[in-house]
Structure formats: C-alpha cells, structure tokens
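J.: Take a look at the structures below.
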Structure 1
Amino acid sequence: MPELVTLALEVGFSHAAPLNAAALRALPEVRDMCASGRCQRYDRSWSCPPACGTLAETEAAMRRYTGGVLVQTTAQLADDFDVETMERAQKLHKEHFFTLARQARLLYPDCLPLTAGSCTICRTCTYPDKPCRFPQKMLSSMEAYGLLVSEVCQNSGLPYYYGPGTLTYSACILTKEG
C-alpha cells in the first residue's frame, strides 16, 4: 500500500503505515463500550451500532480485505485541558480522512474506510426514520466495527501514544490489495 501511505502523508496526516488487516479482530468489549453510551451515538446513527451491523457482520466485512492503510493525526496539547487544540485536531483529522477516503474510493472502489468517531457528513442523521442520505460516503468508526484502536496500531507498527501532552486520532482504510 505504498501509494495510500504516500497519499495519506500528502493529504496531511501526521503518521501513516500499511495496515495489518490479518490482525484485525472485532471485540465484544469494544462494542460494549459503544452500547454503554460513552460517545452518545449508539442507536442514533446509520454509521454506528446497531445500524452498522452485528459484530459478526462487521468481522465478516473486514475479512474480505487483505491490506490497507492506517493513518493518524497527532496534536501537541498545551496542557491536559487544552480542549481547543483537541477539537481542532479532531476537525483536521476528519477533514483529512474524508479527503483520503474520497480519493481511496476512486483508486479502490470496494475499499472500507473506518474513521475516528461517528460519521459527521450530515448535521443530523436520518436514522432510524429514513435511509442514509449518502450511503456511498458514510463513514463508520473503527470502534463501531469492534476494533480496539491501540491494538490495531500496535499490530500495524505505529505507536498509539506519542508521549505526554499529545493526543492522537487514528483511522484506517481497508483494501483488497496489500
């Protein structure tokens, strides 16, 4: 996946590496965190559980892929309460990932982009009353698919933690080539 790694760095991510798709595991404890309401998107978005599929369905979907890219945006915080930098880094990460996912879908039409956090393409999700407005653009999160992000990073050769005073957002794109 050298072209996706290069593209990711050109788009503006802090770090990018080939994704170890063979090591991806959908874990019930990650999905349980979703159900606990930690991010308050469970059962409120087409991109989140339960709408994105059962754990068995997300695991089966991921098994169709053999490669991909893992990308990260790392920010240096002024202190532990630097919410402004956290929000700016999250916004930047989402913008970069949306751009990368759009380009990856052109190169690999059957790829599976998994972002950090819930889909934010629409201001208000139509779930459950109407179908998704943009199913071809919708982005589920790594966690929605049951992935423990720190484990994915470790298995793909990227740190999950870059030291005190840092915050890192991670996302990935799975491809059938790699």
Structure 2
Amino acid sequence: MSTCTGIFIRSAGDSDIKPATEFAFRMIEEAYGRGSNPAWDYDLLNFEEVYIKNQGNAFLVAFAENDKIVGSLAVRRYDGRIQVLKGFYDLKATAELAKCFVDKRYRRTGIGSLLLKEAEQFCKRSGYKLMYLHTHMYLPGAFEFWQSRGFKARLDEGGPSQTVHMEKNL
C-alpha cells in the first residue's frame, strides 16, 4: 500500500468491485468513446473471478482523501491472446498491465507512477519476470509515460488503432 499527497493505493477487495468497475467504465468511455464490450472487458465484467479470487492478478486502485477512486491499474497473467505477439512471451512469467486510468482532474500529480510502483512490487512478489502492456499513440502522453518508466517498444502495429506493444524486465 502506498500513500502520497492524500492518495492511498491498494488492491481492490470485495467492497471495491462496484466503484472500481464504474470508475474503469467511465474512463473507458472518456478515453475510447465506447461502452462495455464483452470481448475487451471480460476482466471488468467478471471482476471477482479475475481480480479477487486469482492470486496472480490484482486491480490496483488509487483513492483520494474522500475515498473517491481517482486511478486504477490492472495486473494479470498475460494469456497469449494477441496474435502478432505469439511466441514472444513466457505465459507463466509475464504479467500484463491494463486499465491504467487516472481521473483527468488528478493527472500529472504522480498517481500513475504510484500505481506503477505498486504494480511492480506486486509482480515481483507474484514471481513475474516481465511486464507487458499495449497502449495507443493517440492517447495523450501514454507512450511517453511508459517509455519514461523503463518500458521498451516491442512492436508498433501502427494502423488506425495506433497500437504499440511494450515490455519491461523486472
């Protein structure tokens, strides 16, 4: 658990499921202009199964002093589902970071860095050797944030979704 300037970060528990998923879906709507999609949001739609009951996974949540959720970062075992990455990763030793969101009113205050620090500690404790994520170049500052935290681009798909796959050794 981390605290900084009134921000408290911890792994979501049973009582956090509803507010954490509501926060994530609000951020998805803001960032991507879409609602819930079972193909992309299986983890959120099955939050308890994916994040609460699975020891290798965690949904980290940043709370402001008023217990309002202002940030999130999901960690789960990478499942090899992305075709262009077939064979690149050891599925037993690779964690995937996803659902990294910070409320726009709280951006550039260090919350993303705090979430990542907590995620790295969780990954190390869980025995992961590598962290994987993908981001999109059209998201303001996203690629630069991850790059500045030691992530290297593995593959830039380009195209309309501007997807960049990134990784970092632990």
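J.: Of the structures labelled 1, 2, one was used to calculate Cα extents along the principal axes in Å, giving 42, 38, 29. Name it.
T.: For Cα extents along the principal axes in Å, the value 42, 38, 29 is produced by structure 1.
J.: On distance in nm of label points 7 Å out along Cα→Cβ at positions 37 and 69, which of the structures labelled 1, 2 is highest?
T.: 1
J.: Of the structures labelled 1, 2, one was used to calculate relative contact order in percent (Cα under 8 Å, 6 or more apart), giving 37. Name it.
T.: This figure was derived from 1.
J.: Which structure, out of 1, 2, was mean count of other Cβ atoms within 10 Å over residues 29-36 calculated from, if the result is 11.5?
T.: Values: 1: 15.0; 2: 11.5.
It traces back to 2.
J.: One of 1, 2 was used to calculate helix-only ellipticity at 222 nm (-39500 (n - 2.57) for each DSSP H run of 4 or more, over all residues; to 500), giving -10000; which? Write out the running numbers ahead of the final one.
T.: Working: 1: -10000; 2: -7500.
Of the structures listed, the value fits 1.
J.: Something else about it: For which of the structures 1, 2 does the calculation of distance in nm of label points 7 Å out along Cα→Cβ at positions 21 and 133 return 2.4?
T.: For distance in nm of label points 7 Å out along Cα→Cβ at positions 21 and 133, the value 2.4 is produced by structure 2.
J.: One of 1, 2 was used to calculate mean projected area of the Cα convex hull in nm², for residues 61-108 alone, giving 4.5; which?
T.: Derived from the structure labelled 1.
None of the figures in this text is laboratory data; all of them are computed from the coordinates on show. From a predicted model like this one, the values you see are computed outputs, not experimental measurements. Cβ atoms are built from the backbone, for glycine too; each structure is taken alone.
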